Structure I
Amino acid sequence: MDLSPLWISLKVSATATVVAFITGILAAWLVVYIDKGKIFIDGLFTLPMVLPPTVLGFILLLILGKNGAIGQFLDRLGIHVVFSWVGASIAAAVVAFPMMYRSVRAAFEQLDPDLIHVARTLGKKEGWIMWNIMLPNAWPGVLSGTILAFARSMGEFGATSLLAGNIPGKTRTMSQAVWSAVQMNNREEAKRWSLMLIIISFVVIYLTNHVLKRESSSQRSTWLARIRRKKSAADFARNEEIEKQEHS
């Protein structure tokens, strides 16, 4: 059994997830802080989520193809996007980007704004605030977005097929291997690749839920411990006040 679709899928998904991770965090940070044009920019960032993948692939082909300005520029640099795993990674990153962006934005918007205001009054820069305050406190949303982006890029078919093609051993991913097997009436191979995709996606989501559950339990324990400490301090202060009144 040729395992090249597995390795290509993992390589494409990992690259696309890294790109979506960086751009999604920056986009969420931008939308949270801007006032003018927020609705328009948010709609623009979310658009790849609702557009058909074939439309996204066609748009990317127009932009990054040899007839496009960006494609011609990259071609002069020796970077070939069309019919390459790089093109597949770009297409997968564009499709996965909204998953990362929406999750991180929701996490940023749930943060206590007083934390950010205090940091600004202390003279901290916006980059320092995002790296040291926003990301550590919003990491469950960041992790969820990362996993969703990885799972989405792992199963991408339409956009990658238009931009990178379906070349065996070069750009054929597992989802394309399923389609090719069905076209050749090879149902056993289609079942194997489908099962592999299901297993990988389930394991990734299960591990994510396990980590988030442990973090939620840890935060709940910390919160209860703080309440007990505050209650103990309040009881101690109350007892001291009673003793003072009795002595007086």
Structure II
Amino acid sequence: MNLKTKMNNVLFLDIETVPQKENWSEVPETIQELFSKKTAYQRKEEFTAEDFYERAGIWAEFGKIICISVAYFTNNKQERNLRVTSFSGDNEEQILLDFKKLLDTHFNKSYHVLCAHNGKEFDFPYIARRMIVHHIELPSKLNLFGKKPWEVPHLDTMELWKFGDFKHYSSLQLLTTILGIPSPKDDIDGSEVASVYYKEKNLDRIVRYCEKDTISVAQVLMRFNNEKLIDKDEIIKV
């Protein structure tokens, strides 16, 4: 594929989201009505809005971010490292502020790009929408207003794999499997995050899962470039 972007200029990321409230009964009536209207097409007559609320985390209007994991390469003549860190917790506003600070201070140059799997449809707009909800000024890498398509500083591994086929969808797990990359799905999957967060109250488990996905995104882009995959001893948790 031979992407022109240097790996050192890419910030890989993944987010985990959950419904804003644990239970439907905690959701204000007005929001319940709006959620019911928003999800009417997806639910059809198979689910009530209440039954469907467990999936509310996929919409930025009804969900919240509990973890943003990022990874970036640091290279010198002797070694190559992939550094991984996470912003997580119950305070979504602080998560977003910490992530914004990273972008504004270390990934703010014109040659820097963000990369996620299905990022253009999910991760990037979700983060931007939640920032606006919290009155946080958008960092330049998420502020797409007035930008032409070729000026958008985003890479999406799912979009790259489509090769122009707009009907095609491939999960990160599918890509890692067929490309010979160790699968990140060795514990939980996205459908279980809300339960692990609200019922198990095990945020650390979610962070580990999110970081594994982020590393996998980096591995997929490496394979697209036909570069050597990252070894475990090249991954540094910071």
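Which of I, II yields 0.20 for FRET efficiency 1/(1 + (r/R0)^6) of positions 6 and 62 (r between Cβ atoms, R0 = 30 Å, to 0.05), as computed?
Answer for the origin of the read-out: II.
For structures I, II, which has the highest computed value of mean projected area of the Cα convex hull in nm²?
Checked I, II; max of mean projected area of the Cα convex hull in nm² sits with I.
Looking just at FRET efficiency 1/(1 + (r/R0)^6) of positions 38 and 174 (r between Cβ atoms, R0 = 35 Å, to 0.05), which of the labels I, II belongs to the structure with the highest value?
Going through I, II one by one, FRET efficiency 1/(1 + (r/R0)^6) of positions 38 and 174 (r between Cβ atoms, R0 = 35 Å, to 0.05) peaks for structure II.
Taking distance in nm of label points 7 Å out along Cα→Cβ at positions 166 and 190 from the coordinates of each of I, II, which one would give 1.1?
Clearly, the read-out refers to I.
From I, II, which structure was helix-only ellipticity at 222 nm (-39500 (n - 2.57) for each DSSP H run of 4 or more, over all residues; to 500) = -9500 calculated on?
II
Comparing I, II, where is FRET efficiency 1/(1 + (r/R0)^6) of positions 126 and 206 (r between Cβ atoms, R0 = 25 Å, to 0.05) highest?
Result for FRET efficiency 1/(1 + (r/R0)^6) of positions 126 and 206 (r between Cβ atoms, R0 = 25 Å, to 0.05) over I, II: largest is II.
Comparing Cα Rg over 2.2 N^0.38 Å, for residues 22-101 alone across I, II, which structure shows the greatest value?
II
Taking mean count of other Cβ atoms within 10 Å over residues 86-93 as the quantity of interest, name the structure among I, II where it is greatest.
I
None of the figures in this text is laboratory data; all of them are computed from the coordinates on show. Predicted model only: the values in this text are computed from it and were never measured. Cβ atoms are built from the backbone, for glycine too; each structure is taken alone.
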